[in-house]
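The data blocks that follow each hold one structure.
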Structure P
Amino acid sequence: MENNFEYQNSTKVLSNSFVANVFMWMFVALGITALTAYLFGTSESLFKMLISEKPNGSVTMSLLGWIVMLSPFLIILVMSFGAEKMSASTMVLLYLVYSILMGMSLSFIFWAYTSASIFKTFIITSGMFGIMAIVGYTTNTDLTKFGSILLMALFGIIIASLVNFFMHSAGLDYIISIAGVIIFTGLTAYDVQKIKQIGMTGLDHNETMVKITIFAALNLYLDFLNLFLYLLRFFGKRN
């Protein structure tokens, strides 16, 4: 009886430690992204590195701008398919580079929306994310089936977004935005519960565990970021 209690207590401590590490890495990446976005978004000289102005006055993406926009996707692929052969330090480095590149690409929102509305949306996102994270960590309900449905819905809005890229339908864009908020709000709870369960396995703090921690932090980072971007469509006041 006593041994069983000690085992449960030890498992809980390991789980809490793992979850804390995951959130720590998520906050590090979010901080880097926010700072980078602010620097590039409020500095005309830095922002001009991402765009190219033509003689007729039109503005397009510069070579660096295209690299910044496309490289995060490539980094995700490298981290996903090369994780086994990659060292933990390389994984951490790619994760940090990813957060910088995302910050550079998100700098565009400072030119599209007012700083006050961006800050307001960030606060709203933080509140929603925090509530759902608590729900995911404390609920006894298995969210596996719920998460599977949300992941399928996510693929659905990705396809709908690609279709709407050519259709330019305001109505469809509004529906996609609502669906995006619902999906990433739910995925936050699902991912936090999954992270808690991983922590309860009691894995050692070796290279593999570091990689798992970074991947888990990346999932939460993307949940927060996507929730923020979809909410910005509703609360963002355009310049």
Structure Q
Amino acid sequence: MRKKIVAGNWKMNLSKSEALALYQSVDAQNPANEVELIVFPSAIYLDSLKKLDGKLKIGVQNFHPAESGAFTGENSITQIKDLGAEYVLIGHSERRMYFNEDGAFLKEKVDAALQHDVKIIFCCGEPLSIREMNAQDYFVEQQLIESLFHLSNYAMERIIIAYEPIWAIGTGKTASSDQAEAMHAAIRGFIEKQYGKNTAEKISILYGGSCNASNASELFACENVDGGLIGGAALKANDFLQIAKSF
């Protein structure tokens, strides 16, 4: 069976004390036997959160693929691994949009994370203009081809995919469960075409578009939705836990 995963992207939010309190609150009620919970705090809090020695998995929202070098303001893959990061987000729509991370650069990040045995949640998804043209399948498949489909079957099976309909992030809009299932099924189909059914069936695909406590149950009931990448709702322990208990 594919792993059920709920991941919380805290983005650029929370003070240190707020981050520690949120982590401890979620960790104390972690339904670990049923769902894998992952949190992505600001990288500056990673060391403090790891010292709590909780059960939650911890990742970072961004990193530079180089092991070291003259990249002012960046954190290298080796540095975040040394601090105990178990997961990384790669390809998030905000990194693509605001920081101009293209498919070739994301491919470098994928390779670096795999080389250092850091697990990946790879984000893909279409903006409203592409959805309105009904070109979302082609658009998302190209994102996967550019950054992931050079991998071996073994490496690909270590990737978690998060589908982000960009038009449903921070807008209050949510893809219907039918829309989410259709896109998740299409993504699994792209993987099957490239790698075969066995590999495609092993990969967890998360929904990352304004998933919250009120719609999680319906979304997670879809055959190809294996969890969620949660934004705003991840900043409230009760909401995040309610989502995790929605399977």
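Readers should treat all values here as calculations from the given coordinates under stated rules, not as data from a laboratory. Source: prediction; values computed, not measured. Cβ atoms are built from the backbone, for glycine too; each structure is taken alone.
A few comments on the model shown:
- Value 4.6, calculated as distance in nm of label points 7 Å out along Cα→Cβ at positions 134 and 166, assigned to which of P, Q: P
- For 2.8 (distance in nm of label points 7 Å out along Cα→Cβ at positions 30 and 222, calculated) the corresponding structure among P, Q: Q
- Among candidates P, Q, the computation of FRET efficiency 1/(1 + (r/R0)^6) of positions 70 and 142 (r between Cβ atoms, R0 = 30 Å, to 0.05) that gave 0.20 used structure P.
- Computed -11500 for helix-only ellipticity at 222 nm (-39500 (n - 2.57) for each DSSP H run of 4 or more, over all residues; to 500) - originating structure among P, Q: Q
- Between structures P, Q, the greatest calculated value of mean count of other Cβ atoms within 10 Å over residues 118-125 is seen in Q.
- Structure with the greatest value (metric Kirkwood radius over Cα pairs in Å, set P, Q): P
- Among P, Q, structure where relative contact order in percent (Cα under 8 Å, 6 or more apart) as derived comes to 33: P
- Calculated for structures P, Q, distance in nm of label points 7 Å out along Cα→Cβ at positions 38 and 230 is largest in P.
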